[in-house]
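Each in structure tokens, the structures are laid out below.
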Structure P
């Protein structure tokens, strides 16, 4: 699997996904919900990794988003590669 991204701001190094070549149909189905580039719901992020998203409920009943970087597809086992695209 390959995820292509670009750097949109250099001072803070903010990254934005440009395109994705999925390794399997399961990854394509869960992209943006369970897995994704950077942080769920944000078009740009300071993280340039593919992450697993987990919602954790807090004592006040609100949830926070935890992100865990992954190196392999959890469905088919193929390596996940992020590739920087030059402008």
Structure Q
């Protein structure tokens, strides 16, 4: 399933950010950051799914899968930047 997500941001600061560098700023601050954070959480929960009780392991496995799935989704996202 494809979903189109529209987010409107009010960016503070230097109007020069609205030039050629804006697309990179958005990528770094949102898509790349989110992907990396989900990957970090997936790694953490992947290790924990082998520790503790069976109930804890199952919960950790579900959290690992959740973060791993979202890291994959975010890494494949396409985006475009428009100044409004």
Among the shown structures P, Q, from which was the value -0.38, -1.14 of log10 I(q)/I(0) by the Debye sum over Cα atoms at q = 0.10, 0.25 Å⁻¹ calculated? Q
Among P, Q, considering only distance in nm of label points 7 Å out along Cα→Cβ at positions 22 and 46, which has the greatest calculated value? Q
Of the structures labelled P, Q, which one yields -1500 when helix-only ellipticity at 222 nm (-39500 (n - 2.57) for each DSSP H run of 4 or more, over all residues; to 500) is computed from its coordinates? P
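No value in this document is a laboratory result; all are computed from the given coordinates. Quick caveat, the model's predicted, so the values are computed rather than measured. Cβ atoms are built from the backbone, for glycine too; each structure is taken alone.
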